[in-house]
Structure I
Amino acid sequence: MIGRLKGTLVHTDLPAHLIVDVSGVGYEVEVPSSVFSELPEVNQSVTLVIHHLVREDASILYGFRSYPQRELFRTLLKVNGIGAKSALAVLSTMTSAEFSQVIQEQNVTAICKVPGIGKKTAQRLIIEMKDKVDVDAITAADPQSAPQASQFGKNAEAESALQALGFKPQEAGTMVKKVAKDDMSVEDIIRTCLQMRGQS
């Protein structure tokens, strides 16, 4: 089994597919969009932590920037109804720490922001993963993912509240993203959005 690749990035293709050349052998790897956006330029060196999925009809490599990120992917795969595509979507939408945070907060709205995951699947994720993710451990092991964790949860909560007040989902998401700052509470975000709407 392949657990890590270090080689030359020779090809990238959206949505999140790449080829890494290791000693003349080109390995096709699928990655979350969050990893894709951090890739070096083509023909530069790249190192990826790999989850090697072997099926009867395929052998697929999934690449991540850290071992905690790969571990979260593997944990997601154990949840009933979550396949590799959905697990990649989770890691493309939020960092490991953000996901851990929303699970601990049981924030269904935030999880529903992941493409392809509805309310029932989000609720199942919370139930099955609330005892499997450790915010402090993931943050300590993957500190780059930590700063936005609580902000992600606050934004999702504010969006949900605004929708309940009559905002359309896209409008709520756009306004929250525009006004939210790290030092603002959920109430502050909601109040500012309402003020902005009243001025428009």
Structure II
Amino acid sequence: MKVDMVVMRHPNPGAGEFLSQHVDTSIVNAGDGAHEHPTQALLDAFSIREAVGTLEGTKVAIVGDIVHSRVALSNVLLLQKMGAEVMVCGPSTLVPKYMHTLGVKVEYDLQKAIEWCDVANMLRVQHERQDIKYFPSIAEYRAQYGLTMEHLDGLEKPITIMHPGPINRGVEITSEVADSEHSIILDQVENGVAVRMAVLYLLAEKRKLNKE
């Protein structure tokens, strides 16, 4: 087809890397299985910097289904590279055992995680990627890891709330929190357009220069 660029989402980790070895074109990884989602991490980092002012020294807690989340791994790698401190939080069954090897803090108590952080990035439970039961019920997950206004009202400082979407309202986050002044979820959506436009522009320009 002689395309100049491929934006690829694939269920298998490493699919974009594999394709790049067989075609002469730019590959944008739009999510490979439960591995990575680089442009989501870019827009999340941009949104944090826009809201907080800097990534250097900012404490970011990523909460939820870490083991099935491609967003989590990309965020961990990018945020640490930009000087942020990162914590992952969730049920022990949904936090990969290797996480501590990446230099992140691991916490299993939501209250302790939000007391520590400046920014909380709430992830949904990805039932479509689960082949076994990782926790007893949605009700129990909501009780232990669902972020509510009661959590936020009890903090000594305001924190910024994020979510990569789609949101399971009333599970990992209540509608009250998602729509509150603490939330920058709509800003993430808006920034996602600009960041991905920038990625396409830079790759297209680089390809054009290489041809010349």
Structure III
Amino acid sequence: MKQTKRGPARRKRDIGPLLRAVLLAARKHRAQLRKDRETPYVAHPLRVAMILEHVFGVSDLDMLAAAVLHDTIEDTQTDHDDLVPAVGRRAADLVAALTKDKRMPEAAREEAFLAQLVAAGPEAMVIKLADIYDNLLDAGDLAASDRRKTVAKARKQWRAFEGRLGPEWNRVKHAFRSHLTKMARAPAAR
């Protein structure tokens, strides 16, 4: 890579869809809060995108946009067709793959969701792992029983994905496995 006065020369990327994803997520989640009832919900999908890029090393702009929007179809009045003009079909398809069918009973919904993510491919699974990674960070503030449930769910999802991610995803696998182990061993906050 060629060096410039300001650092390594970088290929210019069109970040417009990613910026539109951030704006759309902020608008769609504006009245929502996280479980702590203090944190604006939009902080979560923004952290998921940051984990995807800075921890997992993913620079694919469609994946980053999908990470920012991963809960919009599931948790707001947004559908797939609303996302396509803002972020493109590939990112919108990833968001759709990351969306649970809330019409189903919970146990069946979770099984169908895992199968849906596996069928969607590694990009969807990696975004979901970034989502789980962030949820595990929040689990540090939960009561011991709730924390155990969160870790158990994360382990189940990890087992479903781990063998399906090829060697090109080794950085993701290592980072996630390390984080899961750390969070499972850490003492509960309350």
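Every number in this text was worked out from the coordinates using simple rules, so none of it is lab data. Everything quoted here is computed from the prediction, not taken from an experiment.
Name the one structure among I, II, III that semi-axes √(5λ) of the Cα gyration tensor in Å of 34, 19, 15 was derived from. Don't skip to the answer; put the middle values down first.
On the way: I: 34, 19, 15; II: 31, 20, 15; III: 26, 21, 18.
This value belongs to structure I.
From which structure (I, II, III) was helix-only ellipticity at 222 nm (-39500 (n - 2.57) for each DSSP H run of 4 or more, over all residues; to 500) calculated, if the value obtained is -14000? Considering all the candidates, the number was obtained from I.
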